[in-house]
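Each value in this text was obtained by applying a stated rule to the coordinates, not by laboratory testing. Here the structure is a predicted model, which means the values were calculated and not measured. Cβ atoms are built from the backbone, for glycine too; each structure is taken alone.
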Structure P
C-alpha cells in the first residue's frame, strides 16, 4: 500500500479520498522517478508534492535522542518568503492532524539568528526557505554536514 494508515485515516476523517495525481506522484517517486506536477489551484498540489517526503519520514519514525546526525530530509526553495510561510502553514495542518513525527520549519531573512544557528546544529526534517538563505547555507562551513542525507 502506498499510503500509511495515518494518511488513510486522515483522508477518511475529512471525507476525502487521495486524488489520482497525488497517488501517482507518490508511486513514481517511490519508484525512483523525478516528477513535475502541474495542476489547477485547489487540486492538492502542495500535499502531492510533499507526500513522498511525508510518507518517507512517517515510515522512518521519530529519531531517538542520541541518534546519529542526519541533516535535512527535504529542502523546499521558494522564490518568495511569503510562499514559504504559506507552504509551512499548509503542511503543518495535516502533519499536526495526523500526529506525524515530522519537524517542519522555515528559514527566511526574518528568521532570528538564534533559530538559524539551531537549524544548522539540529535541522528540521523539512526546511522551507528562499534562494538567499540557501546561498548562506551553502557558504557556511557546515553545509556538507547539514545536507549530507
Structure Q
C-alpha cells in the first residue's frame, strides 16, 4: 500500500483549491504539506507562491474566522482569541480581526444568550441559577466584567 506521488505543481494546485474553498491559516496549509511529505525546499516554494498569489492571507483568515465564529456560533472575544492563538495567528492579526466585531452587536448577542439560557434553567435558587448562566456565557468566551454586569441586570 504505497501513497500516490504528486509533482510540486500538482500539490500547489491542490493547495490552491484547498485555500479557495475556505480561508486557511498557515498552520493548516503547513499540516497539509506534511501530509504530502513535501521536501523543505519545495514546501518553501509552494508557501511563497500561495502567499504571492494571495491564496494564503493570514489577516483575511483571521477576520473571516472572527466574523464567522461570532455571528454563527456566537462566540465571545476571549474564545476567538484563544482559537486564533492556537492556530498561530500573529497578535497584530488577532487585534485586527477583533475589530470586525461590532461592539453594539456584541453586547446585544450577550444579552440574547443570557436571556435564552436564563429562560431554559429550572433552578429556583437564584445563586445557582446565576452560576449556571455565568458558566454558560463564560464557556462561550465572553469577558467576565461584561457577563456579571448583564447577569446581575437580567437574572433576578
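Structure data summary
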{"read-out": "Of the structures P, Q, the one that 5.0 was derived from, the read-out being distance in nm of label points 7 Å out along Cα→Cβ at positions 42 and 138", "value": "Q"}
{"read-out": "Top of P, Q by volume of the Cα convex hull per residue in Å³, largest first", "value": "Q"}
{"read-out": "Answer label among P, Q for the case where Rg/Rh (Cα atoms, Kirkwood Rh), for residues 74-129 alone, calculated from the coordinates, equals 0.96", "value": "P"}
{"read-out": "Entry that produces -22500 once helix-only ellipticity at 222 nm (-39500 (n - 2.57) for each DSSP H run of 4 or more, over all residues; to 500) is calculated, selected from P, Q", "value": "Q"}
{"read-out": "When mean count of other Cβ atoms within 10 Å over residues 26-33 is computed for each of P, Q, the largest belongs to", "value": "Q"}
{"read-out": "Which of P, Q leads on FRET efficiency 1/(1 + (r/R0)^6) of positions 50 and 122 (r between Cβ atoms, R0 = 30 Å, to 0.05), largest value", "value": "P"}
{"read-out": "Origin of the derived value 22 (relative contact order in percent (Cα under 8 Å, 6 or more apart); candidates P, Q)", "value": "Q"}
